[in-house]
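Computed from the coordinates by the stated procedures, all read-outs in this text should not be read as laboratory data. None of the values given here were measured: they were computed from a predicted structure. Cβ atoms are built from the backbone, for glycine too; each structure is taken alone.
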Structure I
Amino acid sequence: MRTVLIEPTENPKVMKFVADYNLIPGSLELDRNSDVSEIPLAQELFNYPFVERIFITANFVAVAKQDTIEWEHVAESLKNVIEDELLANPRLYLQKKKEMYQIYSEMTPNPNVMKFVSSKLLMEGFVEVKSREAATEVPLAAAIFNEFDFATEVFISDNFVAVTKNHTVEWHEVMTTVRALISDYLQNGGEISNIEPQKHENPVEKIINRDYTDDEQKISDILNEYVAPAVENDGGKISLMEYDESTKTAKMLLQGACSGCPSSTATLKNGIENILKQFVPELVERVEAVNG
C-alpha cells in the first residue's frame with residue numbers, strides 16, 4: 001500500500017500530496033497542453049476539470065486548482081487517485097490503467113442539493129426523477145434511492161448527478177458515502193437510464209409542445225446566452241415556459257438544483273429580470289418562477 005499525505009502550501013491554489021518514497025529524479029511540470037500519454041497519474045488527475053497544473057519532484061505531487069473549487073471538497077479524492085496510481089505505477093511512467101470514473105462533489109445554491117460531477121460524460125441531455133416511484137426506468141437514481149432514505153430527488157445531466165436530500169441529515173455527514181456509491185456504481189458498469197434523456201435545447205417541449213413566437217425566441221436566446229450556463233454550472237436548469245404579452249411577464253421553469261431553491265426567487269428578481277429588462281425592455285417587465 002502506498003501512503004500519501006496531504007500537505008497545504010503557502011499558495012491556497014496549490015496542495016502537496018507527499019509520498020513515502022522519491023517518485024522521479026529531477027522534476028516534472030505539466031499543464032493541460034502537456035503530453036501525458038505515458039504518465040497515467042497525470043491523465044487521471046487532469047480528468048478533474050478543476051486541475052490546472054501538476055508539479056512532480058522528489059517525493060511529492062503538487063496540484064494547482066481553479067479558484068471555483070474548495071480543497072475540502074476534493075483533496076481526499078485526489079489523494080485516493082494518487083495512491084491508486086502509485087500502487088499501479090510506482091515510477092509514474094508507461095504502465096497504463098483502464099479509464100475510470102472520477103467523481104467529486106460540489107455545493108449548489110440550494111442547500112438541500114449536492115452536485116456529484118463525473119470525469120466522463122454520463123448522458124447527452126438530462127433526466128429528472130422527482131420521486132422514488134419514478135425511478136424504475138432510471139437505474140442509477142433507483143440505486144441512490146434504495147441506499148439512502150434521505151434522498152428525495154435525482155437530476156442527471158451531462159457529466160453530473162444532482163441529489164436532493166430531506167432535512168434528516170446534513171451533507172457533511174453523508175456526502176462522502178453518496179459520492180462513493182455513485183462512483184462504484186458507474187465503475188462497475190451500472191446502467192444510468194433506460195429512458196431517453198430530454199434535450200437541453202428545448203427541455204419544456206412536453207409541457208408547451210409548441211414553437212416559440214418571435215418574442216419568446218428573443219427572450220429564450222438571451223436566457224441561453226447569459227443565464228443558462230451559470231445555472232447549469234450550479235446543477236440546475238432554467239427555461240422559458242410561458243410569456244404573457246399583455247402583462248409583459250415571462251414565466252420560467254426551474255429544474256434540478258434550482259427547483260425549490262430558497263434563493264431562486266431572489267435570483268430571478270435581482271438577476272434574470274434585470275438582464276431581460278436590459279436587453280428586451282419592450283418585452284419583459286416581470287419574471288415568475290415555476291418549479292419543475
Structure II
Amino acid sequence: MLERVEAIIGQLVDEVGYAKASELFATLSGGKRLRARLILTIAPAAPTAPLLGAIVELIHAASLLHDDVIDDAMLRRGVPSVNATHGSKIAIMLGDILYSKAFSELTSFDPSIARTIAESVTKLSVGEMMDVEMATAFNTDRDLYLKMLYLKTATLIESCAFSAAVLAGEDADAYATYGKNLGLAFQIVDDILDITADEATLGKPSLNDFSEGKVTLPYIDLYERLNEDEKTRLVGSHCKVLDEDEKVWIRSKMDEFKIIERSYGYARALCDEAIEAIGDNAPLRAIIETVIQRNH
C-alpha cells in the first residue's frame with residue numbers, strides 16, 4: 001500500500017506541470033512516511049486512503065522545506081537540503097507548490113477531513129513561529145515546550161488519525177487522541193536522539209538542537225536538577241557551538257540524573273495513553289513501538 005502512496009505522490013507533483021519542481025522533489029528523502037502509514041493502518045480498506053496519505057506527505061515535505069530555511073539547515077536526513085543546493089527562495093517556493101497542490105486535492109474529501117487537515121497546517125505554522133521565538137532565550141517552561149511540540153509536530157499526526165478514522169467509520173475522537181500522543185512521543189524521541197545518537201546516524205552534529213537554541217525536554221529536566229552554578233553554565237552554553245568538553249559535561253550531567261530515562265519514560269507514558277484510547281490494536285501498537293524504539 002505504501003508503494004501506491006509513493007506512486008500517487010509522484011503523480012501529484014508531476015501534475016503541477018513544472019519539470020523543475022518534479023526534479024527537485026525527486027531529490028528529497030521520503031523518510032519514514034509515518035503519517036501515510038498511520039492512515040493506511042487505520043483505514044486499510046478505504047479506497048481514498050492512499051490519496052489522503054499522499055496529500056499529507058506532501059504537506060509534511062513542504063513543512064520540512066520551510067523548516068530547513070528557517071533553521072539554515074544545510075542537511076536533511078544526511079543529504080544536502082534544497083536550500084543548500086538551490087537557495088532559500090527555491091526551497092520556499094517548492095514548499096509553497098507542495099502545500100498548494102495538497103490543498104487542491106484535499107477539497108475532494110469529506111469536509112470534516114479537509115477541515116481538520118487544513119486546521120492542523122495552521123497550527124503547524126504557529127508552532128514553527130513559537131519554536132523560532134522560543135530559541136531566542138533559554139526556556140524552562142515545560143508546558144510551553146509541550147504546547148509548541150503539539151502544534152509543530154503532533155497536530156498533523158493527530159489529524160491524520162482523525163481523518164483515517166472518519167474514512168473507516170471508527171471513533172474519530174479516540175483515534176485523534178492516539179495520533180496526538182503518538183506525535184508528541186515521536187518528537188520527544190527525536191529530541192532525545194539529538195543528544196544520544198552520533199553524527200553519522202543523525203546526519204548533523206550531535207546536540208545540534210541546543211546549539212540552534214532549542215531547549216527540549218531533556219534540557220528542561222536537567223536544568224531543574226542542577227545547582228545554581230551548573231544552571232548558569234548550562235544557560236551560558238545555550239545557542240552556541242559546543243566544543244567536545246561542553247558536550248561531555250552536558251551528557252555526564254544527564255547520566256547523573258538519569259535525564260534520558262526520564263524523557264523516554266514520559267514518551268512511553270504518552271504511548272500507553274494512546275493505546276488505551278483505542279483499545280489494544282496490534283498494528284497501531286506496532287507503530288507505537290517503532291517510534292519509541294527507533295535509533296535514528
Comparison of I, II - label where distance in nm of label points 7 Å out along Cα→Cβ at positions 57 and 249 is highest: I
For -8000 (helix-only ellipticity at 222 nm (-39500 (n - 2.57) for each DSSP H run of 4 or more, over all residues; to 500), calculated) the corresponding structure among I, II: I
For mean projected area of the Cα convex hull in nm², for residues 41-128 alone computed as 6.4, the structure of I, II it came from: II
Entry that produces 72, 41, 33 once Cα extents along the principal axes in Å is calculated, selected from I, II: I
If P(r) over Cα pairs in 10 Å bins from 0, in percent, for residues 233-280 alone is computed and equals 23, 57, 19, 1, the structure in I, II: I
Identity of the structure behind 17 (criterion: relative contact order in percent (Cα under 8 Å, 6 or more apart), calculated), options I, II: II
